[in-house]
Structure 1
Amino acid sequence: MIIIHKLSPEWLTHYLDFFDRCAFTDNPEWSSCYCNCFYADHCEKPWETRTAQENRAAVVERIMSWQMGGFLALDEDHVIGWCGAGPMMSFPDFAKDDDPDKPTIGVITCFVVTPDRRRQGIARMLLRVACDDFANLGLTIAEANPRPNASTDAENHFGPLSLYLSEGFNFFRDDPDDGSVYVRKQLR
């Protein structure tokens with residue numbers, strides 16, 4: 001039975017074990033991320049110069065101070081999936097955006113599901129829980145930035161467009177810089 005847990009200091013060991021060992025077994029070049037990309041100040045230090053140790057330490061500090069959002073999918077005691085998600089205002093790069101709706105937006109940043117558990121509905125479960133959590137936080141919009149032309153699981157780490165559309169998200173705008181799209185869903 002799969003259970004979804006909101007990230008908290010209680011789940012730090014599980015989170016780190018997942019990212020240290022399982023998350024990127026088929027995509028090792030991303031193993032240094034630790035889902036720190038959207039929290040890191042890219043002006044202070046360019047992303048490509050950050051090490052795995054720096055990202056891991058930053059994430060540990062952030063999780064321990066309740067400053068990082070997301071959800072872990074566990075099967076028994078093993079993490080099999082992750083969804084980075086939180087209020088737009090909690091992500092430094094997104095908080096700079098001039099969107100007047102930003103205080104009411106929850107952002108889905110990424111999904112990581114172990115290779116042996118993909119295409120079994122794990123990302124869908126994580127997405128639903130994230131949207132419910134956004135609504136419980138008083139947010140009224142869920143937003144994501146999928147890549148419609150993604151051809152690999154790694155390229156689909158923002159979540160497949162088809163997943164969002166099937167869960168009631170609608171096109172919001174295109175991003176001509178990288179060929180991605182933004183999708184939004186009105187929350188209850």
Structure 2
Amino acid sequence: MAKLHFFYSTMNAGKSTSLLQSNHNYLESNLKTLLFLPKEISDKADSNIVSRIGLKAKAISIDNEFKFYEYVKNIEYKNINCIFVDEAQFLTKEQVRNLSKISDKLDIPVMCYGIRTDFQGELFHGSSELLAIADNLNELKTICSECDKKATMVVRLDENGDVILEGEKILVGGNEIYKTVCRKHFRELTNLI
């Protein structure tokens with residue numbers, strides 16, 4: 001029976017790199033995959049999953065109304081060997097349930113990659129549902145930018161490098177906006193926990 005997998009971490013842990021490597025392994029074995037990327041990240045004109053080390057692959061851009069199960073059911077799904085979803089934190093609860101239905105009813109493994117918590121230490125909706133119902137939970141690890149401990153959180157920075165405690169839940173950016181930290185340093189920098 002196929003499973004729903006959730007690979008989670010903070011930023012800079014290699015989630016997209018890991019996804020692209022796994023996808024490459026399937027393709028090297030002449031197996032077919034589908035790759036999806038939420039519109040929060042993708043530019044519909046050029047929807048690619050891109051890793052920080054330069055790997056990339058074409059993906060299908062989706063919005064919050066996209067219905068995974070219906071989409072896959074209406075194509076030649078018996079030829080699909082695996083489904084990959086990057087930035088899964090941006091999925092809705094219903095979309096995650098749709099992905100689990102693909103694993104359960106269509107017997108296709110689904111591998112989701114995403115960030116667990118936002119800059120305020122709160123779970124993203126997609127991550128929350130994946131943590132609740134995924135068959136396998138896999139933490140990808142990276143190091144705190146303030147010490148040598150495992151990073152489990154992120155803080156958001158303003159243009160001067162100062163920590164921001166309020167703002168939109170979703171703000172796409174890289175190292176210029178976010179810093180990965182352990183829980184101890186998250187507490188010290190934000191006083192949110």
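Numbers at a glance
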read-out: Structures 1, 2, by relative contact order in percent (Cα under 8 Å, 6 or more apart): label with the highest value; value: 2
read-out: Which of 1, 2 yields 1.09 [Cα Rg over 2.2 N^0.38 Å, for residues 40-135 alone, calculated]; value: 2
read-out: Per mean count of other Cβ atoms within 10 Å over residues 72-79, the highest-valued of structures 1, 2; value: 1
read-out: At a computed 17.2 (Kirkwood radius over Cα pairs in Å), which of 1, 2; value: 2
read-out: If distance in nm of label points 7 Å out along Cα→Cβ at positions 24 and 176 is computed and equals 2.7, the structure in 1, 2; value: 2
read-out: With distance in nm of label points 7 Å out along Cα→Cβ at positions 88 and 104 derived as 1.0, matching label from 1, 2; value: 1
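Just so you know, all these numbers are worked out from the coordinates, no wet-lab data involved. If you're wondering where the values come from, they're calculated on a predicted model, not measured in any experiment. Cβ atoms are built from the backbone, for glycine too; each structure is taken alone.
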